[in-house]
Structures are given as C-alpha cells and as structure tokens.
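Okay, got some structures for you below.
Derivation of every value follows stated rules applied to the coordinates shown; laboratory data play no part. Everything numeric in this text was worked out from a predicted model, so none of it was measured. Cβ atoms are built from the backbone, for glycine too; each structure is taken alone.
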Structure I
Amino acid sequence: MKIELSAAGKRFNYDWIFRNANLQFTSGTSYAITGPNGSGKSTLLQVIGGLSQLSEGNIRFEDGKEVAPESVYKSLSLCAPYLEVIEEMTVMEFLNFHAQFKPFLSGITTDTIIHIIGLTGARNKQIRYYSSGMKQRVKLAQAIFSASPILLLDEPCSNLDNIGIELYHSLIENYCKDRLVIVCSNDPVEYDFCQTNLSMTDFKATIPA
C-alpha cells in the first residue's frame, strides 16, 4: 500500500494548518509525525484517514493500482482520543460489532483479543464502567487487530500506565511489521520504533505570514 500527498495544504478559514506537503508513505514502514501542540499533527492524520478534506493539493492511495477515494476506508484503521467506543456495550459486544464492518487479522478471534489486552476479567462489564486506560486498550485493539494494511495512531498511549505502554509496544511488534503505520505524537515512547520522523514544522515555513 502506498499513500502520496502532493502540494497538500489544509486551512481553517484563513489560517493555514500546513501547506506544500509532499509526502510518501509505503507499506512495511512506520512513520512518526511530530511537532508542538497545535502544529497540525492530528489534522494531517485526519486528512490521510479521510475524516477531513484537503484545501489544496492531492492525496492518492495505491495498492498495485489507484484506490478509489470512496473505498479507501476499507484499508484504514484509526485509533485516536477523539474517537469513542460504544460504552453501552461490553468489550465482547463491541469487538464483535466492529468485526461486522472490518474483519480481524487472520487467526484472530474476539476471545483472543480480549485475552491479549488483559481484559478477560472485565469482559462482561459495560465499557462505561472501564477506566480510561482500559478504554484505550479497547481502542488500540479495534484498530490494530483489524485486517487493514494502513494503521493510523494519534497519541496511542493516552491514559495508559507502564503496563499498558508495554502492551502497546508488544502489539506493534507482533502485529504491525508488514503494515503502513503512522503515529502522531510528541512523546518518543509512542513512536520510538518508527523508521521515519516527519516534523510538522517543515510544512509551516512555506506558509505566508
């Protein structure tokens, strides 16, 4: 899978968030998008994930041939603080519901996922009763275990304790080696495995004052 942005820019009203971004992302490589708070990391990730449209330039997806824009969602999984889980469901119900729209990786079942993320003892509780760290484990699971070649992670260790952070790195190591992974973060613990580091400040210098 390959993603290419050409002369890409995004603005809100007259405020340019980024501009003249020429980027390529390819499968089998992990990328970190870094920069100060408010620099546009999440905005860029939302553009890549199809949650927001570019103000100028183009974005292209290829998987041997160009992927139609309306079909790109099938190739993407996203974990972000602004995405919510269905709190009225149990984790079992939520993951089974999610799998109806995006199947899990080969050989992975709902029971397997719940065991791996350490929520077996809470499998029958509604997610509303989970701690913020437990909810983050569920968010990571629904993204990482989805059978999608592109994985987008925005501040993936939000609300995780040290054990949760170790789990995150284990999931990346065991299930993401051949995928295209993009991580938005200011914290090296979230992206220290990435081979390529892209700074949002590089797309600010060309923005007129």
Structure II
Amino acid sequence: MIMLAIETTSKLASVAIRDKLGNIYEETSTEKLSHLQNLIPMIDTLLMRCQLQLSDIDLIAVSKGPGSFTGIRIGIATAKALAQFLEIRVISVPTLHAMAYSHEEYDGVLCPMIDARRGQVYGAAYRWENSNEGRSCFEILKPGPYMEAEFRTLLEEARKGRELQFLGEESQRAINVAKLGFDLYNKGAEVDFYQIGPEYMRKAEAEQKLEEKAKTT
C-alpha cells in the first residue's frame, strides 16, 4: 500500500509518501501560509522524487486539526478532492496525536501544544510504552482547548513526576501524519472521503467576536 499524507495545520505545509516497504519521504514548504498555492505542486514534486504517479496512491491520510483554521480547511478539501478523483479512502488523523509520533523513543511524557490565542492552547499529553504489539502511543491527557494556566496544572497532575517534553510547530509534519495514519489504517479507520471533516475544537476568533458583539447590541 502506498499512502499520501497531508499536513496543513501549521504555518508550513508538508506532504509525505509512505511506500510499500514502509519508507517515508517528505516534502516541506519553505513559504509560510502558502498552502493554497503550494500544496498540489509539492505533491507533484514528491511523486516525481518517488518515481510514482498520482494513480499509484492507495490511501490518503490528512491532519484534521486543531491548528490553523484556514490550513485545516485546505488540507481536508484537498484530501477529499484527491480521494474522490482516485476513488480511494481516507484516514482522518488527529493533529495533536500525530505530533507525538515525532519522538517515538522518548520514555517521558510528550505534550503537543498549539497556540490558540486569547490565552488558550490546544493541548494533550501522550506517552510511548512497550506493549504486546510493540511500541505504542497512549493518551494520558485528553486533547482539547484549554486556558494555558489550566492546561499546565492538569499536565502536572497527569505526568506523575515523569520527565516532560513540549512539542510545537516543528512536530506538525506530514511524516508524523503518515506514521499515525498507518497505525490507524491497521485498526480499520479508513473511511470514504465524504465522511471526514475538520476538527477545530473551538469556533474561529472572528466568529467569537461576532457573537460577543451581538450580545452587546
């Protein structure tokens, strides 16, 4: 199986291909917030690097959020369009969980955290442990939007004295989406393109301001 992975939830978009041997190749944009212009050309470039055709893709994994609202929409829309054109299925990948796949050998607590503005963060906590199935990533703090102070308090309780490492935008990469996407594929998580959607975790800032304004008028 050949998988295409798409990550557009941060300022820099990236795409990756996981080939039949499990090798992962990645292409990353060097221009911030240029997802709309660069995403399809990046996919074309990566396909050429891997000596593949678009028709060789068997499955698409796409980062569904949280993160940049515009970026999420672009990634989801692209994945849907490609999956419909190729008549293949899609894996919807939680962004925070995928970020934890950047440090698979770390034995402490991994804390992916994305700035959500207005004193809030999108955050979660995970720990890699050995299991009967090999190395597995376990959730120890539920993903969600938190006030930053509240999140750090909950995180301190969840870590139980274990070493802690925060993860930021550098971990929002398509290579990690491909890794988690493959694990989710093995669990039967692939769906038809029309079944996936963005996971914003909260309303857009502009929408919140409009609601606040409406309450005062």
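Figure out for me which of the structures I, II the number 25, 15, 9 belongs to, where semi-axes √(5λ) of the Cα gyration tensor in Å, for residues 63-110 alone was derived from the coordinates. Could you put the intermediate results ahead of the total?
Numbers: I: 25, 15, 9; II: 27, 14, 6.
The correct label is I.
Looking across I, II, the calculation of Cα extents along the principal axes in Å that yields 52, 51, 31 traces back to II. Out of I, II, which structure matches -10500 when helix-only ellipticity at 222 nm (-39500 (n - 2.57) for each DSSP H run of 4 or more, over all residues; to 500) is calculated? Attributed to the structure labelled II. If you work out relative contact order in percent (Cα under 8 Å, 6 or more apart) for I, II, which one comes out largest? Looking at the calculated values, the largest one is I. Structures I, II were shown, and FRET efficiency 1/(1 + (r/R0)^6) of positions 87 and 127 (r between Cβ atoms, R0 = 41 Å, to 0.05) at 1.00 was computed from I.
A value of 0.90 was computed for FRET efficiency 1/(1 + (r/R0)^6) of positions 31 and 95 (r between Cβ atoms, R0 = 30 Å, to 0.05); which of I, II is the source structure? Only structure II yields this read-out.
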